[in-house]
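Input: structures, listed below.
None of the figures in this text is laboratory data; all of them are computed from the coordinates on show. Computed from a predicted structure; not experimentally measured.
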Structure 1
């Protein structure tokens, strides 16, 4: 392999390995804490028994739900750990992104020209990577999540929501080879639509499946991640108070209205992501193909 490729291969493999390490560290840390003392684990996560300055209960969980979680057997704990660690979009997005980087490193000489190693696929894959990073860091500004973190949470924050994701997007925009970038408006809109499918498809699927799990009172697969444990993100729960951030802020908005507002917000942020990913690539592509630039100007 030529020396000029080594820095790219090293970068891609690093971007692939770090998130996988983050997933493994979080799993080990969480498993150790849960099996060491289940009651202490759920007490910390649910802030059970804590009161605020006004003497009001801090935890959103009912006593029935708390007792249900601390009484989980070995099988229940293992099922929870699997769902908590491998089903959330953070894990799915980072695993798919790691697979993309490994495949791209393997085919470095033809970067950007493969069936799956190309910029259009990258735009779609990294739409969820952008979301899990931006949402997590944005939400930490307004919640007390940081104050309740333990050591493995900081590894997850850095490796699953931070450095590899930001560097990966910078690499794609600035250094990744771009071929066959769509120029016609119809194709651009189509690509924008495809970039929205992973996020909104995931959220909608788990909102509907969560409703089914909740109605049938199935196992609380996601534990503290939602009010009943049936949703990987509490804001897609249309019924439980834990998912109603607006009410916590004193706003008279129900869960369904809030979800619509959140979806619109996500639509704007994902569109911003698309602008960041598409238009610099379009400029680079036309710069390398001046004949297409002239044709594009004539069609405009």
Structure 2
């Protein structure tokens, strides 16, 4: 077992102490830890101090997918790791869990990626048990969301997509499907990866035998995503529909995201959610049209 972990860090000093604690729970299963700093270059020093054995790479771009690719290329070109773990810096996984999902992943040649069940912060309530891609609009349908852990079945499930947070991928998968699509920047990259894996015959799995928790640690006084996130969450499903499918799927993706943007805008107006929420809803609309007209 030779797992290389990859985690991004972008001006997230408010998470650092928690991250050190979370990492201590799974570090014994890690062969190599790679951190990509795609924020302030001065953060490299505290990162090396907190994780003295890690390889810390600096990415000159804020593009999250390009930053992940920087680490994946490092693993493929400079190490003999057999698998790559993408894990966020605000996610917990139970001790010994990585070894267990690694063993499951390598049971069959066609198994390509695996994720542990993801629970809501410090709870037994499911955030997702993998996902299914809705190919009519290119959106994820999260499985078993808000269900209690004890009610989830089966122990191991096959999925068409694995939401971000924590997933383990065989090295050979990236060697065969290539790196991630950097045009995506952030959000929907898991949908793109799921499609590419299926096209190459790889199966994606999620298991409840290992628990993980997404802690969703935000800066003080902030509890929502940025406006750029709203933009990419609208744009990218439409972009992927254009990348892989025809007119009916493109319009399905556009219609779905436009409707969600409209609901978000109406909610902002009706509930007086404030200026930032209003601006983010406008960015969501902007993303819809960017997805239709962006250069392929």
Structure 3
């Protein structure tokens, strides 16, 4: 019981955006559950802790926790669909953040098809999470169809009350970005930032807004967004967002022909991506750094 209470505290901190406190409480909850010998409680507590690890960019620890949870469920012989689904959710998030989009998509679809026919709201969440991955894979037609399906399954009132409108705004703004509808995309990302107060999807929207500004050569806005994102990531102890912001600032300094500063920023970002195992981030940094070295004849 104590472990579950501490886990609830961890979740509350996470919802407030205090990831450092959420992680500490999650670790303590797992320690308590392990000491109690209650394996069922350990499963639920460990899932919350793994989710916190994902949010701070500690994907290796999250993956190890998922493996431990799988072993416990197998040992208990539990056919707990909800527990397995939660486990798949965390695993999909790990693959997504490491830019292993094919694996992430497969798990998201598996989660969606495991739902009951009348689970309209959870299925809508699944569809929107799947759409975000498909956008990264440039399957815009499928992503758009999933948004339409999600909207048709849930009433507008429930849509708003459940907070699903936030992720829907991110998906639709991302679609507009990829289709070249930049003013509509900007409006959507800014709305998310306003409505989330920088927590979770708000930081995702700020990162995408920085990318959009850089894409359209609005360097002052790209710089402002990247610096704000970096400060917020440091406050939240979000390793992944911190290094995404550093990478973007490296791009910005390259656009200003300040290759020395750019290389320092890209090198720090590269080291972080390597620790986290973020494949696209590693590749992007190496390509940019290689271009600089080639131009300088290094």
**Complete:** Matching -13000 (helix-only ellipticity at 222 nm (-39500 (n - 2.57) for each DSSP H run of 4 or more, over all residues; to 500), computed) against labels 1, 2, 3 points to structure 2
**Asked** 1, 2, 3: which one has P(r) over Cα pairs in 5 Å bins from 0, in percent, for residues 42-153 alone, as calculated, at 2, 13, 21, 21, 20, 14, 7, 2, 0?
**Response** 3
**Request:** Using Rg/Rh (Cα atoms, Kirkwood Rh), single out the structure from 1, 2, 3 with the greatest value.
**Result:** 1
